[in-house]
Structure 1
Amino acid sequence: MGAGDGVRSWLLEGLQHADRKAQSPYGPEAPHRQHPWWQVMCLTGVDYFSTLGYQPGIAALAAGALSPVATLFLVMLTLFGALPVYRRVAVESPHGQGSIAMLERLAPHWWGKLFVLVLLGFAATDFVITMTLSAADATAHALENPFAPGWLQGHQIGVTLVLLGLLGVVFLMGFSEAIGIAVLLVTVYLVLNAVVVATALAHVLEHPAVLSGWEHALLARHDGPLAMVGFSLLVMPKLALGLSGFETGVAVMPLVKGDLEERIRGAKRLLTTAAAIMSVFLIFSSFVTAVLIPEKEFQEGGKANGRALAYLAHGYVGNWFGTLYDVSTITILWFAGASAMAGLLNLVPRYLPRYGMAPDWTRAVRPLVLVFTVIAFAITIIFRASVQAQGGAYATGVLVLILSAAVAVTISAHRRGRRRLMAAFVTISAVLAYTLVANVIERPEGVKIASFFIVAIVGTSLISRATRSTELRVTDVHLDHLAEEFINEAAGEIHLIANEPEARDQAEYNHKLREMWLTHRLRTSEPLMFVEVTVPDASEFETELRVEGEERYGHRIFRIESSTIPNALAALLLYLRDRTGRVPHIYFHWTEGNPIVAMLRYLLFGGGDVPAMTREVLRQAEPDRERRPHVHVG
C-alpha cells in the first residue's frame, strides 16, 4: 500500500463500518455510555455557560447603562419562551433528533428536504461561529492578561487560528464524549464567575456612589421608565447570544441515564437547571459590569472588550485570581468549540448522505473535520478574529434554530388538538420572530454568512444528488410470501414486464402481454410476470424494497414502492439473479421524449426514461456483462 492509500485509509477510517440505519433522525440513537442528567448538563454548559465570557460586554455595547434591563427581558424570553419550547422538543424527539428532525417529519417530500437544507445552513452558521467566536474570545482573554508575553500582542488572528488548528487536530486524532472534562470545566468556571460577581456586588454595596453614577447615566439618556423599557425591548435582540445552548441540550439527550421516560425527565431537568443558572448569572453579571466598568473600556481596543467579567476579576480580586479566571475562560471557550465541532459532525452525516446530497465520505469524521476547520479559518480571517463582528451571525443562527423549534412544537400541538398549548407556542413564536427580524435588520451580516452556508449546502447537495442518482440506492430487498412462491415456481429463466401501476383492467394486462410477445419475439416456455413500481416520495434517496406478490386476472404481478422506478427495477433484477443463480430479463415498451426533460423527471419524480436509466444503474452496479441482467426495449 502506498503513502497515498495509507492517508486515504486513515481519513476514511470507520466509514466501511458505518451503520446507515443509525443515521436516520427518527430511529434509536447509537449506543452511548450514559450519565446522570446533571453531568450531561455540563456537556451542554461548555457551550451555554461559556457565553458569559463575552455576553456582558456585548450587552453593554448594545444597551449601554440599560444592559441589565435589556438582559432581564432576555432572561424572560429564555425562561418563558425558549425553555418551554425545548422541554416540548425533548418530549417529541427523545432520541436527540432536535427540532430539525421534527420539521422534516412535518414537511416531507422535496419541500421538506429543501427546508431542512436551509435550516442546516443556519445550524452550520451557529456551530461554526461558535467555534470561531469562542476561539477569538479565548484569544482576547489570553492577550489581555497582564502576564501574557509581549510578543503575542497584535497577533489576535494568528493566536485564534492556532486554537482552531489545535481543535481540528484533537478531532483528527479521535475525540470521544468527555463528560468528566466538561463537569470539571463547568464547575470551576461557574465557581470562579460566582466569586467575581459576588465580589463586584459587595463592592457596589460598599460604594453606593457607583450605583448613583449608574442611575444618573440612565436618567440623563432616557426620559423615563417607559422610554427605558421601550429602548431595552428594541436592543434586546442584540443580546440573543445568551440563548445559545438549547439545541445542544436536546442533542445530548441520548447520554442521559435511564429508560426513555427517565431520559425525557432528565432532559427537562437539564434544560431547566441550565436555563435557571444562566439566567441568574446573566442578570447579575450585566448589572455589575454596567455599574463598575467605564463605557470606553467596552469599545474596540478597550480592556473589557469581549472580556467584561475578566476585567472585574483582575480589577477587584487581583491579577493572580484574574489569571486563573482567564485560564478557566480560555479552556471552557476552547471546549465550547469542541462541542460545536461535535454538533456539526453529528448533524451533517445525519441528513446529507441519507438524502444522497453529499459524497459517501461525509459519513467519515476526519474529512469533515478538515472541511470545517478550513471554513473556520476563513471566517476568522474575514472577521479578523473580532468577537463583536461575529456576534450578529452567531445570534442569527441561534435564533433561527430556536424559532424553528417553536414552529415545530406549534404545528405538533395543532395536530394533537391542544389549542391552549398551541396558542402559547404561537405567542412564543411571534416574540422569537420579532427578535430574529430585529437582529437581522440591525446586524445583517448574520444573514449574509448564513446565506453563504445555505447556498453552499443547497448547491453542493443538488450537484451531489444528481451525480449519485444512478447508484443502486436500495439497501435491502424483502419478498412477501406470494412473491416468494412466484420465484420458487420459476424453473427456468425469469422474465419480467415493466408495467404502469395504473393498469387495473384485464384487457390492459392481456394487451401488454401480447405486445411484449410480438415485439420481442419471445421463445420461452416460462410465463412472463409483471412488475409495477409506484413512487410515493421521490425525494428519498435510499430505500428498502418490499416486494408484494399479487395474482390478478390470471397474471402474476410484483408490486413495489420506491423513491425511483429504474433503481428499484435494477435492484430487484440483481436480487433475483443472486437468489436464483439465473440472469433475469426485463422488457420495456419503447418511449420517446426530450432527454433533458426525461432526466429532470428522473431526478425530481423518480421516473423519466425508465429503460435507459435502468440499464445505466445496472451497468454501474454490475460491471460484468455476463452477469448483468438483460434489459430489452422494443
Structure 2
Amino acid sequence: MTPDLDAVHQARRRRLTARSLIGGDPALRAAYRLCRRTTRRHDPAIYVLIQLMPTVLRPAGWALWAAASVLDDLADQQDAEPADRAARVEAWAEALQGDLAAGTSRDPVRHALVDTALRWRLDLSGLRGAMSSTRDDTHGRHFADWAAWRSWCSEEVLPWADQVRHLFEQAGAPMALRLDRQEDYARFVDGAQLTDVLTDLGSDLVQGRLLLPQEALDAYPGAEDDLRLRRWSPAAAALIGAMTDLARQWVTRPAMTRGMHPGAATVLDTSACLMRAQLGAVDAAGPALLKRSPRPSLVTRARILAPARIRSRLAWSLTSLTVPGPRRSAVTASAPDPAAEDTALGPPPPHPDGARPPRIAADRMPSHVAVVMDGNGRWARQRGLPRSEGHRVGAAAAHEMVYGALEIGLRHLTLYAFSTENWKRDTGETSTILEAIRRDLDEGPIRDLDVRQRWSGRPDHLPEELVQALQREERRTRARTGLTLTVCINYGGRDEIARTAAALAEAARAGDVIPRLIGEDDFARHLPHPDMPDVDLLWRTGNEQRTSNFLPWHATYAELYFTPGYWPDVDRRDLWQAITEYSRRQRRHGAATLISPRQPPPAPSRPI
C-alpha cells in the first residue's frame, strides 16, 4: 500500500471509529447532539475551534463547553435573585457528583459530560473551583487591580481549558506547552477572558456588571461612570481602545505553540487569530458596543478558518490517535463536589510515640516556615550506605514535616528539595532524587491529606514526566485549605528574582506598570507565586549556617534557626521545637519597639 493510500485508510478508520465511539445508546447520542447545538449557539467561536480538533475528540469538546454554557446561563438568569441563581448553580454541580457515581444522568448535558469523563478518564475535580467561581459570579464581581482580575480568570477559565488539554493528551496528541512558556499560556488565557469581557460589555452593563479592574478604570477618569450609564464618551472610548490593545498583546503568543503537535498548534493559533479579529470588531463598533455584541464579518472569519481547516485535516490525517477503550467504572470517577472531596481526606497518621504538638498562642505562631533539608548524603555516608539511601529516608522525614505542620496548624510550609546548584552532583544521584520526587507525587502518603501542593522552580532540564506530575498535583489539590506545601525543585533564589525582574520589564513594556512608579508591591505581584507570604522562620538542618540562595525575597526578615542533626534523623517533633523557639523570639524588623511575630513589618523608607 502506498503511503498516500495508507494515510487515506487511516483517516477513514478514524472517522468510522468516531461515529461508533458513542455507541448505539439513543439517549446518549441525543445528549451529545444537544451539547453540539448548545455550544454552537452559545459560543460560535468555540464551536469552530472544536471542529478543528480530531473528529474523535469533538463530542467530548461539545460536552465540556455545553456544561460551562449551562452553568453560565444559570448564573445569568434574570428571572431570579442572586441567591436563587447561586443555588441553581450549586444544585447543578451537586447533581453532577451523584451522576458521576451512577455513571449516567437524566439531564442530557450532564449525561454527555459523565460519559466523556468516564470514557476519556478525565478528573473533573479540577472543575470544582471553576463551578464555585461561576456560583459566586451571581453576586457580582469587583476587582481592585489586575492581580485580582487575573485570579478570577485562573479560577473561571483555566480549569475548563485544562480539561481540553487532557483530552489531547489522552488521544495521544498532547497539547504540550514548552516548559519555558507557561507564563505565555497564562497570559493567553487572560487575553481570551478580556476579549470575552469586551465583547459582552453591552449585555453585562445591562445587568449592572463592569468586569474590568478598578485599576484600569481609574486610569481613565470619568470612563467608569459613562460606561455604567451606557454613555459613549472620549474617556470610555480611550479605555476600550487601551483594553483591546492589551488583549491583543496577550493573545499574540507565537512562541507558545513552538514544538507542539501541528494539529494542536493549529487549534491554538486559530484561536488567537479569531480573538484578534474579534478585538478588531470591538474596535470598529464604537458606540454600538454598548448596545450589542460585535462580531467579525463572515469574510474575515472565512479568511482565518479556510486555511486552518486544511492544516488541521492534514495534521490529523497523519497522526495515529488513541481511541479510548471501554468506559472505566463509574465509582472511580472524580467529581467537582467539595464536600465529597473533603470527606475523602484523612488526618495525618499519629506519631509512633503518641507525641502531640505543643500549644502555641495564635499571635506567636509563624504563618510560613521554610526548611533547607540538609544532610541526606552525610547521614548515609556516616552509616556506610549509598547516598541514595539517605535521600530515601529523607523523603520519610519530609512526610513527617507535613504531618507535624498539619497537626500544629501551620498554614504554609516550603521545603528546599533540589536547587539549581544540585546539578553539579553525580548524574546518578540527581536522577535518583528526581525520580523519588516523581514517585512520591504519584504514590506518596501526602496525596490524601488536606494539603495544597505547589512547585517553585524552573522546568529547564527536569524530566518532563516530573514536570507533568508537579503540574497535575497543583491542579488536583488547588482547592484544598489545610496546609499549603510548596516544594522547591530546580530552584534558585537569584534566578527567581531575575525572572521576576524580566516579567516586570515585560509588564512595563506592555503598559501594565509605569517604570518610575514601580515599588515592592509591584515586584511581589510578578513573583512566580505572588500570594506566598513572607517567611517567618527559616530552618536549616545538617550543622550548616547559611541560607544557600533559598527564598531571598521572602526571607528578608525571617528568623533563622540552625540545628546540627542531619535531615533523615528529624521528625515532626523537631518542627514543633523550631516553632516553639520561634514563639520565644522578639522581632522588631528594624523598629525600636517589639513587633508580634504575626504583625506585618513596617515598610522601611530606606535599606536597614
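None of the figures in this text is laboratory data; all of them are computed from the coordinates on show. Model, not experiment: these values are computed from the prediction. Cβ atoms are built from the backbone, for glycine too; each structure is taken alone.
Comparing structures 1, 2 by distance in nm of label points 7 Å out along Cα→Cβ at positions 42 and 106, which one has the largest value? Could the numbers behind the result be given before it?
Values: 1: 3.5; 2: 2.1.
Of structures 1, 2, the maximum of distance in nm of label points 7 Å out along Cα→Cβ at positions 42 and 106 occurs in 1.
When relative contact order in percent (Cα under 8 Å, 6 or more apart) is calculated for each of the structures 1, 2, which structure yields the highest value?
The structure with the largest value is 1.
Here semi-axes √(5λ) of the Cα gyration tensor in Å, for residues 402-585 alone has been calculated and equals 27, 22, 18, so which of 1, 2 was it run on?
Numbers: 1: 50, 21, 14; 2: 27, 22, 18.
It was calculated from structure 2.
If semi-axes √(5λ) of the Cα gyration tensor in Å is calculated from each of 1, 2, which structure is the one that comes out at 43, 32, 24?
Values: 1: 58, 25, 20; 2: 43, 32, 24.
Comparing all candidates, it corresponds to 2.
Hey, helix-only ellipticity at 222 nm (-39500 (n - 2.57) for each DSSP H run of 4 or more, over all residues; to 500) derived from one of 1, 2 reads -21500; which structure? Let's see the in-between values first.
Values: 1: -21500; 2: -17500.
For helix-only ellipticity at 222 nm (-39500 (n - 2.57) for each DSSP H run of 4 or more, over all residues; to 500), the value -21500 is produced by structure 1.
By the measure mean count of other Cβ atoms within 10 Å over residues 250-257, tell me the structure among 1, 2 with the highest figure. If you can, show how the numbers build up before the last one.
Values: 1: 22.8; 2: 18.2.
Between 1, 2, the highest calculated value is found for 1.
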